[in-house]
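Computed from the coordinates by the stated procedures, all read-outs in this text should not be read as laboratory data. Keep in mind it's a predicted model, so treat the numbers as computed, not measured. Cβ atoms are built from the backbone, for glycine too; each structure is taken alone.
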Structure I
């Protein structure tokens, strides 16, 4: 509460390809939150937002990821 009154709460945005499993999303949120806990920031102050983006809307090497990384998949 004292921390939350005096400081900005961290908000972390994670951009990933669409198709990641709910279990992996939970692992990502938990892992990122733990990094802040290890820095003495309370978990209740940490927000993690996972954005799922279609591969066709993600550009790599000047092409959609569906073309530049056709076989790559999100962690499942």
Structure II
């Protein structure tokens, strides 16, 4: 996974689209190449994977229960 170095990656992407629309770049790919700020590669953290897997199973169960409650209405 690559974590963007830009603090506001969404705003940077919006700027890339706006710059392309304004004709500053011939296409979005050119804007991305010119304006990208790089990123930091994140390696998997095996010890944390178990915790995240458990938390995700809890989330899925909560979602399932929420759907059951919504069906009562």
Structure III
């Protein structure tokens, strides 16, 4: 990882499972070496699909929270 954005992407990516490498929620993404042994990614925070999926889920959760707040406000 190279900078603060990579660290933030890595932390958010750990909140979802990875569909590329099969890493569970909370486990880092891995890639196989030429012998087939899987090692954690070192130069990237996570697979791009995992980062995008985590961002999408965070946006959906924020949207749901806004809708719930609007409903609560309208109900009063």
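Hey, FRET efficiency 1/(1 + (r/R0)^6) of positions 8 and 56 (r between Cβ atoms, R0 = 25 Å, to 0.05) derived from one of I, II, III reads 0.10; which structure? For FRET efficiency 1/(1 + (r/R0)^6) of positions 8 and 56 (r between Cβ atoms, R0 = 25 Å, to 0.05), the value 0.10 is produced by structure I. Computing P(r) over Cα pairs in 10 Å bins from 0, in percent across structures I, II, III gives 17, 24, 19, 23, 17, 1 for structure II.
Taking distance in nm of label points 7 Å out along Cα→Cβ at positions 16 and 64 as the measure, the highest value among I, II, III is held by II. Comparing relative contact order in percent (Cα under 8 Å, 6 or more apart) across structures I, II, III, the highest figure comes from I.
Determine which structure produced the value -9000 for helix-only ellipticity at 222 nm (-39500 (n - 2.57) for each DSSP H run of 4 or more, over all residues; to 500), calculated from the coordinates; the candidates are I, II, III. Each step should come with its number before you reach the end.
Numbers: I: -9000; II: -22000; III: -17000.
Of the options listed, only I reproduces it.
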